[in-house]
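Asks: Listed next: structures, encoded as structure tokens.
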Structure I
Amino acid sequence: MKTVVVGPGAVGCLFASFFASAGEDVWLLDKSPDRARQIAEKGVHVEGIGGQRDIPVNATADTAEIGKVDLVLICVKAFDTHAAAESVKPILNNETVVMTLQNGYGNVERISEAVGEKHALGGTTAQGATLLGVGHIRHAGNGETTIGEINGSMTDRLKNLRTLFEKCGIATKLTDNLDGLIWSKLVINVGINALTAIARLRNGKLVEYEGTRDVLRDAVEEAVAVASKDGVKLLFDDPVGKVEDVCRATAANVASMFQDVLRKKSTEVDFINGAVVRRAEELGMSVPVNLTLTRLVKTIQESYSDQVDNI
């Protein structure tokens, strides 16, 4: 199966390395020709779980070099989802699957708008990775990947993709509750990402301080209330406990939004806490904690040039 991974960030490079190591025909598609050239020349360097290794990976910024593909994995930031899906149109055939493995809410919908619903699949991954440089990642933790059809059906293509992923060493489950899957991942990110970026704490520290622990709980409970009113069934019965467990299990992790703030880059807060705020407004609900977290992170990213680093 010919695969293209869109976006050479931490997760994109990690999945491309999994596929390449298994002997699969895989390409990394980048919007930057220079960065793509560097990865094509040097491959992907992975450290962490499994030790250090260099894995040759095809990489390009030109879809004409790739040709038609069977699978597209969208691994860009949520604010780039629509553009990424548009960029792969020239390499799609009638049966190509375009799958999201991203954080945030609404990615499946944006992919469907760009390429058509019949091509779109949703998914989440608990694989932990940190981008250390161009084509250089740290694989920090193994976690399950879960994928599903928009309509909840258990199709042959879904089962075939699970077989492919597991051949590449990616533990994979199927779900008939894609909305519940995406909202469950969203609830976890709502409790962790923005709070780490604001407090500048690793995941595990959030549950060690009373203030951050209380804000985490309030943000999660608001998101759960919105999901419930929206008719979504989450994948766990104790959402606050689940998010606290994730904090402890990933104690040393620097969350992706915290990484963005440290690097003075745009964050995905509009598609995480901000997504809860927008859906709450549509449902006539109030979510003041998520609104405040969204406003604070947006202020941080809009004021990078004015921030005081030392006195």
Structure II
Amino acid sequence: MFVADQYQLLDFGDGRRLERFGPITLDRPCPAAEHFARSDRQLWQHADARFDGRNEEQGQWSYYRELPERWTVAYGPLQFELKRTEFGHLGLFPEQAENWDWIARVMSPLASGKGRGEGDSESLALLKVLNLFAYTGGSTMAAAASGAEVTHVDAAKNVVAWARRNAELSGLANAPIRWIAEDAIKFVKRELKRGNRYNAVIFDPPSYGHGPRGEVWRLSTHLPQLLSMCNELTNGRPTFMLLTCHTPGYDSTTLTDMMREVFGDEGVFVSRPLTIHSAAGNQLPSGVVVRWQPRTPNLQSLTTDP
């Protein structure tokens, strides 16, 4: 959970959300809040800026006082540079914070060697984690800070550069992170062809998107294919998988069934809605998470055939 002076959901309702990011309070659209009523309408008078979307790809900010172009907020040791974009995003999705905590918890025994099989500590010095659709790097930094070697992949070069700045701000400039601006499916196909393998994969795919060379991503079409390739990329023996989704129609049951088709029933699935608690204690729906781990934690050698 964020410390209140770093981030707080103040209120939501009528299709909008009011949030404080450090010293700045912002009023933005939120489809998930469409069917909720606002708890305290007076709070909304304190917004420093408001975003209204003209369409799905861009919108306009209205300012009620002069604001810095960029500022930072912290989540524990992780630092995030924020800025207002033409899409209404800021570079931070606070509902992901519980996943960063989970990554740190699951990584702890593996990084210390307690989850390794005999000889594995000699085979691998670091857990190799692939973070796809990695955005500004929250999960990348959580994994790297916990001792992993991370490959960070996002289609947008400017977003990869943003994530890299966050890592530098967080004291992870020299951490073993590869920064890749590439289409997720193309990158995974190339890694398979090269024979590169990973221990764990993190996904946060959009409903729809474009790669750097015009590649089209549609979650309904491409997610099953990507999951199957990532199973191969981990030699069918991943140490963990973490999938988050914000696409309407894809609830925790649907996504769990999709992952079970690929990874089978040998592991433990934990799936549920993601939410953010407001200052009044109300819960704002914020997507779905599915986490998978083997029943017995292990770290298999990536040089061994499945």
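No lab work stands behind these numbers, since they all come straight from the coordinates. Since we're looking at a predicted model, the values are computed, not measured. Cβ atoms are built from the backbone, for glycine too; each structure is taken alone.
Asks: For FRET efficiency 1/(1 + (r/R0)^6) of positions 169 and 193 (r between Cβ atoms, R0 = 25 Å, to 0.05), find whichever of I, II sits highest and give me its label. Don't skip to the end; give the middle numbers.
Replies: Details: I: 0.40; II: 0.10.
Max of FRET efficiency 1/(1 + (r/R0)^6) of positions 169 and 193 (r between Cβ atoms, R0 = 25 Å, to 0.05): I.
Asks: Can I ask one more? Upon calculation of helix-only ellipticity at 222 nm (-39500 (n - 2.57) for each DSSP H run of 4 or more, over all residues; to 500) from the atomic coordinates, which of the structures I, II produces -13500?
Replies: This figure was derived from I.
Asks: Tell me which structure, out of I, II, gives 2.9 once distance in nm of label points 7 Å out along Cα→Cβ at positions 49 and 65 is calculated.
Replies: Value 2.9 for distance in nm of label points 7 Å out along Cα→Cβ at positions 49 and 65 corresponds to I out of I, II.
Asks: Check the numbers for volume of the Cα convex hull per residue in Å³, for residues 177-280 alone across I, II and tell me which is largest.
Replies: II
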